[in-house]
1. Out of I, II, which structure matches 0.20 when FRET efficiency 1/(1 + (r/R0)^6) of positions 432 and 472 (r between Cβ atoms, R0 = 25 Å, to 0.05) is calculated?
2. So helix-only ellipticity at 222 nm (-39500 (n - 2.57) for each DSSP H run of 4 or more, over all residues; to 500), computed for just one structure, reads -12000; which one of I, II is that?
3. Using the calculated result 24.9 for mean projected area of the Cα convex hull in nm², pick out the matching structure from I, II.
4. I have 54, 34, 23 for Cα extents along the principal axes in Å, for residues 208-303 alone, calculated from one of the structures I, II. Which structure is it?
5. Supply the structure label, taken from I, II, corresponding to relative contact order in percent (Cα under 8 Å, 6 or more apart) with the calculated value 21.
6. The value 3.9 for distance in nm of label points 7 Å out along Cα→Cβ at positions 80 and 368 was derived from one model only; which of I, II is it?
7. Check the numbers for mean count of other Cβ atoms within 10 Å over residues 264-271 across I, II and tell me which is largest.
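Only the coordinates and a few stated rules stand behind these numbers; no lab work does. The shown structure was predicted, so the numbers you read here are calculated from the model rather than taken from an experiment. Cβ atoms are built from the backbone, for glycine too; each structure is taken alone.
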Structure I
Amino acid sequence: MKNNFKIIFILFLTLGFSCSDSLEEVNIDPNTFPSAGDAQVLSSSIGFLGYIVDTDLNYSDSFLWSQYYTWGIGVSIGNAERFVQTATDHNGYWQRAYANSLADLDYIDKYSSSSAYKGISKVLKAYIFQGLVDHFGDIPFTEALSGAIEDGSILSPSYDSAETVIYPALVTMLDEALAELDLASSEDVGDDDFIYEGNITNWIKFANSLKLRVLMRTSEVSSQSSAIQSLISSGSFIETIDDIPAIPYSGASGDQNPMYARAEYGVGMFYFASNATLNVLQDLNDPRDEVFYTLATSGDFEGNLRGIDQGTIDDEPFTADASEYSLSSTYAYGEANSVLLMSPWEVWFLRAEAAARYGTSDDETTAFENAVGLNFTYMGLDGTSYITSLGYSSSDPLDDRLNTIGVQKWISLNGTQEDEGWIEARRFDRPGNRIFTDGIWQTPPLSVLSAGEFPSSWLYPETERSLNPNAPAQRSITDNIFWDN
């Protein structure tokens with residue numbers, strides 16, 4: 001079944017030996033299969049990917065730094081809320097990304113004879129590598145997965161430039177993935193593909209959409225106009241809810257959404273709605289506010305939305321109960337929630353922005369309205385009147401349109417792609433109009449950064465800097481990733 005990627009695949013070998021069997025043949029552990037097939041390796045890599053995306057990324061510092069949520073009643077205020085990060089915070093993310101998911105995908109890429117599996121592995125490798133760059137900047141890439149003897153036994157990989165080496169290589173990797181997928185047959189892949197169940201057409205849409213994301217990410221520092229125009233005119237993309245690349249969960253024990261399982265393993269989901277987000281939603285009369293967050297169920301605000309300013313939980317009454325505030329809804333937090341790798345609203349926002357910046361073949365206004373409308377549809381809402389109220393027009397000044405796209409994109413990524421919301425908010429916080437750092441995001445009272453200063457990257461993991469002599473000097477969380485402005 002598609003959801004059962006927690007299953008451990010056990011393969012049995014029946015070995016017959018004779019007196020003439022060599023010692024090498026005899027010394028094989030009958031309980032351990034010497035190598036796994038494409039199906040087993042792919043399911044393993046996707047299993048790790050679900051945890052990486054929804055726990056290591058969405059439910060991490062980005063969860064708060066995107067200012068969708070703020071610290072709530074229950075425990076002492078934490079480091080992330082104060083913009084404090086330690087080098088140990090993301091050891092797990094680095095480990096799971098490189099040693100688990102990427103290692104599995106690279107094995108398929110190198111040794112599979114199937115174009116379908118090779119194409120899928122390249123798409124997911126590009127996805128994971130982009131995530132690493134967008135949090136850390138320069139990372140091991142060219143030598144990163146070369147630890148095996150046959151690959152050179154490189155155990156201390158060098159770091160590559162995110163700007164000049166890795167991002168261009170991701171475009172090449174996705175082009176190679178598309179070439180493999182063009183040759184692929186859906187019959188080659190089955191339920192071990194928990195994302196699309198072997199639907200090659202959808203994998204091609206995902207590859208093109210991810211390529212568009214990579215190209216558009218540098219739009220503030222390096223225009224990719226011609227490549228983007230060509231891609232939009234010739235590619236197929238994630239356009240509908242049915243196209244979403246998602247990892248599903250049944251909600252049963254052992255198969256719960258990773259964010260939910262991680263939180264419930266600890267103290268549960270105690271975060272409150274941040275007024276940084278709630279104020280924007282209410283100023284826009286945005287009906288999505290009651291989908292993202294719950295209504296208070298007791299106290300003076302019973303039956304209404306109630307958030308708090310970012311990082312001000314210590315100012316709330318000591319005797320207050322969590323039921324007096326707006327919490328995370330089942331839309332954003334649930335045991336059976338799927339993990340979305342990309343969404344059609346994200347892709348349509350990219351296409352609207354590309355049309356605005358580069359004059360692509362898309363109708364800019366239609367692309368923008370598709371983006372907002374699909375987010376409403378996914379929530380079970382009708383967004384027609386809200387979209388009209390936004391008054392988006394391609395005749396408005398470019399800066400105004402980009403700011404509208406930035407705010408609406410940040411809103412729409414709430415609850416499903418929180419980490420991507422933080423990443424894209426950094427990019428849309430443009431020098432000419434600091435809509436987030438000056439206009440929307442709030443400085444927590446206990447912030448260790450100066451007023452109006454916000455994190456823009458993550459620290460390199462302690463394990464990497466301890467074990468890899470080629471690791472660079474530690475960065476600051478205020479260092480910009482190369483595409484940031």
Structure II
Amino acid sequence: MADGAMHELPVLSAERVSKSFGTIPVLFSINFDLRAGEVHALIGENGAGKSTLMKVLSGFHPATSGTLRVDGEEIILPPNGQAEDLGIVLIHQELNLAEQMTVEENIFLGREITKNGFLDRAEMTSQVAKMFADVGLDISPKSRISSLSIAQKQMVEIVKATSRNARVLIMDEPTAVLTEAETDVFFKQVALLKERGTAIMFVSHKLQEVMAISDRVTILRDGQWIATKPAHEFTLDAMAQMMVGRELSDLYPPMHEADVDADRVLEVEGLTTAHIRDVSFDLRKGEVLGFSGLIGSGRTEVFESICGLTEILGGTVKLDGDPVRFSSVAQARDAGIVYLTKDRKEKGLLLEQGMQSNLTLLALPKFVKNMLLDKKAEAKALARGIRRFDIRARDPNVKAGDMSGGNQQKLLLAKIMECDPRVVIIDEPTRGIDVGTKQQIYHFIAALAAEGMSVVVISSEMPEIIGICHRVFVMREGRIMGAVTGDAINETEIVRYAAGLKEEVRDV
């Protein structure tokens with residue numbers, strides 16, 4: 001942090017700010033400030049009020065009461081992103097890029113460089129190339145956004161925001177979809193911004209990153225301020241406990257011992273698609289089977305092909321010993337296999353629809369009687385899902401897009417369980433989710449397995465793979481490198497396979 005930054009006048013501050021939606025209060029008299037050349041982290045469970053405070057500080061929501069100040073002067077921020085003109089930039093968790101435009105067109109959208117009345121594409125390309133070189137990003141300025149990975153899109157969004165010379169940069173879960181290497185690049189970029197005097201608000205559920213990158217940390221719980229301290233005065237356990245208001249020593253549930261003689265529910269032999277080759281594994285009744293590996297290793301593609309989302313070019317898939325080949329998610333569902341996508345906002349939920357229509361969408365035939373939708377049955381299912389999965393929403397008619405990330409994930413879990421599946425495939429089960437909700441989801445997964453259901457967990461988070469899985473297959477570059485079980489399910493062994501240092505497919 002720049003010398004004396006802690007004693008300078010805040011660039012942006014909120015004083016006793018409260019926010020209600022209708023008659024429902026979500027923020028209660030919050031004090032928060034951002035100072036030049038520092039990273040101030042905001043943490044809390046899903047539904048704690050973090051997103052609401054971010055939107056108040058960036059002008060997307062007006063405060064119900066309280067005062068906002070810029071450089072000490074009271075201000076009413078302009079709405080709908082116009083606060084960017086004051087140097088206050090919000091990077092939304094939902095990426096805000098034009099998919100069919102190029103990278104450089106997105107970065108200069110609304111402020112294009114012209115020469116003699118024409119777009120100066122050469123200059124824009126040159127500037128974008130320099131921005132990317134400064135942060136070590138290997139993306140062509142001419143690439144279409146639609147051709148990039150989610151992680152690459154996030155990095156473009158970050159560069160786009162920082163290119164606008166922001167005085168205040170508010171970042172909502174910026175590393176949620178980044179690999180470890182990309183996160184390192186992001187941290188270097190943050191360090192450069194701090195040197196330039198940018199005030200940074202960093203919202204993340206990754207507490208290790210909060211400790212690594214932040215100067216100060218503020219904790220919210222249930223819309224109320226809990227604490228603000230220098231980051232070095234916290235421990236990870238203290239942060240987690242203050243977020244949820246309870247001990248989290250039982251983050252991972254006790255693991256029941258897998259039955260090695262249990263029936264093989266799913267058997268895959270030599271599975272090959274456009275991006276994976278010769279993948280073989282089995283899944284047993286009552287088992288939690290982990291799929292680990294770096295992002296891009298092919299984990300997701302394996303199960304998208306099994307569920308009919310991508311074409312299978314070779315190999316066999318057997319369900320209860322019978323060969324199957326699905327051409328749609330509906331066919332897989334009817335056979336008892338459901339898949340919870342890692343991209344809940346783009347592929348998992350109808351963000352403009354309410355909870356009820358989202359909950360029953362996948363199992364819709366179950367709610368149709370005499371060619372009409374049974375609204376009473378839908379309402380009963382929603383009440384059951386809210387109760388079973390502890391879905392917390394201020395209004396049962398709330399749009400899915402207005403729910404917190406953790407509650408969206410719980411809604412997706414309730415959605416797939418309405419199909420009464422036998423095989424549940426969950427891709428990145430806790431991405432962008434607070435530690436308290438993670439605990440709930442881990443216990444739910446364990447309960448499914450204990451009931452005899454077969455569960456596949458695809459995850460980039462090593463601790464959860466180690467903490468909840470009976471066996472783990474590790475992938476690299478479209479192939480299974482190895483399988484581990486028992487005491488071999490540890491970080492060292494998994495990393496060796498994922499990095500290509502070891503290859504030994506075993507029958508475990």
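1. The structure behind it is I.
2. This value belongs to structure I.
3. I
4. The structure behind it is II.
5. This figure was derived from I.
6. II
7. Structure II comes out on top.
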